[in-house]
1. Among the shown structures I, II, III, from which was the value 104, 61, 36 of Cα extents along the principal axes in Å calculated?
2. For mean count of other Cβ atoms within 10 Å over residues 64-71, which of the structures I, II, III scores highest?
3. Kindly point out which one of I, II, III the value -11500 was derived from, the read-out being helix-only ellipticity at 222 nm (-39500 (n - 2.57) for each DSSP H run of 4 or more, over all residues; to 500).
4. Where does the value 23, 18, 13 come from, among I, II, III, when semi-axes √(5λ) of the Cα gyration tensor in Å, for residues 48-135 alone is the thing being computed?
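We did not get these values from a lab; they are worked out from the coordinates using the rules stated. Small disclaimer: the values here were computed from a predicted structure and weren't measured. Cβ atoms are built from the backbone, for glycine too; each structure is taken alone.
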Structure I
Amino acid sequence: MKRIGAGLIGGGFIGKIHAEALRRLGNVDLIAIASRNDEIARKRGEELSIEKCYGRYSDLIKDDDVEVVHICTTNELHFPIAKECIEAGKHIVCEKPLAMTSEESAELVSLAGNKGVVNCLCHNMRYYPLVKQAREMVRKGDLGDIRLIHGHYLQDWLFLDTDYNWRVSSEQGGASRTIADIGTHWLDMVQHVTGQKVVSVYADLTTFIPVRKKPLKEVDTYSSQELKPEDYEKVPVDTEDHGTLMLKFSGGAKGVLIACQVCAGRKNYIHFEINGSKRSVEWGGEHPNHMWIGERGRVNGEFIKNPAIMDPDAARYASAPCGLGEGYLDTFKNIFSDLYGWILSGKEMDMKTADFPTFLTGHEELVVVDAAIESSKKGKWVDTGLQ
């Protein structure tokens, strides 16, 4: 069996998830990690049992044993790291967003296409087994013509003014926070399921907490650590806490998304409902192994994840038998399985036909984010130019 050497840049919350998922594949060796300096790299390496530890990401990229680089850093580093990986001929997995701007993402699409490196944007949410099943149902016409696509992604981890993270700052996270950070997960899922792209946006973006208290020492994502008043400094916030988007899709469907990070009690509440001319489907991440099917003139149904009766193209993402749940961590295994399978096959990279989300996916997302920001400022519909 051919084995592939992988390197991880960034070993925080999402980096640890990447490491765990890679080790489940069986044919990938996680051989190197890079972080902000040698000390942090060694610490992360010890935590994750990774032998080679680099205090500079450039040194990891230069490592001849590393064939695939996983970029799990703060957003402002995605573009320069990805660009350096492309120049070095390394295959790339990048956390979203792909870059800070659509101009940067367009450059990465062009560079990666010219170099022929395999590239993946880590939109794992589309890899829940029943999300894949919904896609196959749409493709087969089980829902009929898609009329309405609606849902939300709600969190509360930034509910308090003392909740702070690097994503709050546009300098590190980009001009959009909530839409670019979590809204794009929902947008990617529904576009993947329906096969329709967002062609026009009417957006209302809101910053409910315009000033936040930034800890004077680092606090991990999703941390509930309590600090003393003197441990904070007040900083203005220039990214949105909330976004409501009305959407028009390429196939004629209409949609609505509400994304918000200040909804008390909601942790990672991602949910969509798709209404067609024949029937509806509804799915949510809090109960990922159940999908509601809505009927007119018949009893409504519940599709419980069961690879024995799922469409074959969806069942291959369900590793456990019916009654045994699969969740968030499994989605990373699924996306990486598709990516590394492509690499091992030796197929030429094609961002339009790949089995996984690519840099082109990431660029088109940032185009939609740009449209949402412009729409919110001008109070009008803005076309994305996507088809």
Structure II
Amino acid sequence: MTDHFLSNPLAQERWHSGPLGPHVDAFARQLQELGYASATRRQKLGLVAAFSRWLQRRKLLATEVDEQIVVKYLGRWGRLGDSTTLADLLEALREAAVVPRSTREGDETQLERLEREFGHYLAVERGLSQATLKNSLPFVRSFLAHRFGSSPIVMADVRTPDVTRFLLRKLQTVGVSRAKLMVGALRSFFRFLRWRGDIAIDLASSVPKVADWRLSALPKSLQADEVERLISSCRRGTVTGQRDYTLLLLLARLGLRAGEVVAMTLDDIDWEAGELTVRGKGGREDRLPIPRDVGLAMATYLRQGRPQDCSTRRFFVRRKAPRRGFASSVAVCTIVRRALERAGIASPRKGAHLLRHSLATEMLRKGASLAEIGEILRHRSVDTTAIYAKVDLVALRALAQPWPSGGEA
């Protein structure tokens, strides 16, 4: 693979010298599959060759490479961006079983070990999904950093005022939904600590509930013409524009969640049946019919927008290298936010869920029942769909009784 960059045999030998030499070509293939430009691949492989020669001078083997050795090298020779390349190299060596994955507790920090054990408890003991783990662990990490900083973590020293101070500071900066996730994560964490005997007091009961009266607010949505303006704002003549146009159509026509769009793969599409398999919350799978305009946009993106030489099976792929699927739902919400800005639409909500709410609201205005809306949105409970009962304000006003006029006493 490095023949593409260097035709000089002496230069080839230099690139393949050192303990990493036998693995350079495999790493070069991986960089190409991830869509890096030729100049970028040359730069990254040059770094790997320099790192390999550094290992050779210190009589270190490829099997001995780990994070500490990488940090030591970067501390002396590292430049901007080098840490990402060597992190990718280390992961590639582990995938190829050249470097073993660390399983020794001594290699973990105290915080990492506590997070790992809490994550295991949530997944195994409580049977919660990976999405729940991803939502819970950052809040726990934030609390521990707030309480202990760089000091050793001693959970037996935590008291109720510590929890209260943390929540008073954090809850001022997040919305209701995020606040509910935060207090739920902390309650689970404190129950876990008491379950295994790390704390003797019931800290879970010291975490207050978030005041969020059910069905207290109208779901935020866009008008039908605003949705069309949003979708039309994409420049479909560009690769990114066609991708974003297709993504927005999936959100607007099928009411997909951001995470469901991220998880979409090429194997989820049944072109003959005209159906899409949606992998939703809690491991649930549903098959939805693909509307004609959505199917046309998907096919156009696959033919003209999606990179043909990337190895990932994810349907939507990053525009820049590394060419892989979106890392999280944040990328989808960012695409929606930028489309709102392009279309000149002012909305208090700017995430992907805005289009899901807009679809439900428009269905209700056109006469769909709550049961039909719940079926399209794949709600598990009719209670979840009940919030849309308040959306059709015109119909609600027709049902309202006039306010009685005041009479003489």
Structure III
Amino acid sequence: MKARSLLRQGLVNLFKHFPLAFLANVFYGWPAKKLKVIGVTGTDGKTTTVSLIYHLLKEAGLSSAMVSTVSAKIKNEEIDTGFHVTEPNPWELQKLLRRMVNEGINYVVLEVSSHGLDQYRDFGIAYEVGVVTNITHDHFDYHKNYKNYLTAKARLFERSKISVLNKDDQSFNYLTAKIKSKTITYSLKSAADFTLKKFPFKTALPGEFNQYNCLAAIAAASALGVSEKKIKEAVSLFKGVTGRMEEINEGQNFKAIVDFASTPNSLEQALIALRKQLKKGARLIAVFGSAGLRDIEKRSMMGEISAKYADLSVLTAEDPRTEDVNKIIEQIAEGCRTNNGIEGKTFFKIPDRQEAIIFAIQKLAKPNDIVVTCGKGHERSMCIGTTEYPWNEQEAVKKALKERINK
């Protein structure tokens, strides 16, 4: 049944998505042929790595643009790329690329999703450099299993002149066996082309996962001819991305962080990084949910991870769509219980996300604690039912902080 389902999905992609992608290229005159495109794929860290590479190229004086989950940047303009979108549809993408060509851009850094690769969204693009951050558990609702997910990601490197690979990631052996182009490796744990020893750098970004993101960006920029001196200077100046380990400070006596972590791996890495920042006796409080109509398997996994690394977990909504938010939260709670979580003591269930944030900040947080809200990050809407309601995570956190301070 799974094989038949995948075949049907492949045929739908071919007959539904490919014609649109082909027509978009024809209409806009195949703009990617006049650009040097750097594609970044992976489960986690794509947006930060895209933004880093773009930053490195700009600081090196190269005419550059980017398209990421957060936005597209063309010269001095920032363009919203839409609700819950990693990679725009072919028509919007080719329109952006054509504009870049018209404005004299030479380099484009593009965030590439597994859905985008599978659905021909990036058709017509030959990549100068392809980069992978990591490939862990995500989107199994669409790809069905890890192998299919990995196969979709690997398509990026079939069209890349140079492939930048994470030697420490579980995807490495599979990708190296598939890739025929030149490969460049990076690692924190073993011998590779780019390591902390070979290429020491300073960064303001916290966590081991951001060291990986930096090394991936450094390897890509080096492959494009940017000097070591310029790369090190630019990395040290990079301040991060909206909604990625973003600190919100309203004068409170504890830390409040907004992060986009929405997969088991990203949640784990975020919580590990934040635990290292805790002062003695302080606690880590995590507020998060899991998206409706998406990968169900990861829900209990994320609950288990939060119970392991956070002292307190507040389970709430994250785009429930047409699913019952209470059922989603209960599936996460099952994972919490697996790691000895106790409802009402170590984890709490509050479906309304604003109320969940208020509860964490106003009822749970004590001096020196860290409160992190995960899963929404930069997004500016919350999908409930079939409606996109306005949502701003940073403003939701600020509201809770201001109310606490003014009490």
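1. II
2. Values: I: 20.9; II: 14.8; III: 24.1.
Top value of mean count of other Cβ atoms within 10 Å over residues 64-71, among I, II, III, belongs to structure III.
3. Value -11500 for helix-only ellipticity at 222 nm (-39500 (n - 2.57) for each DSSP H run of 4 or more, over all residues; to 500) corresponds to III out of I, II, III.
4. Values: I: 23, 18, 13; II: 32, 14, 13; III: 19, 15, 13.
Answer by label: I.
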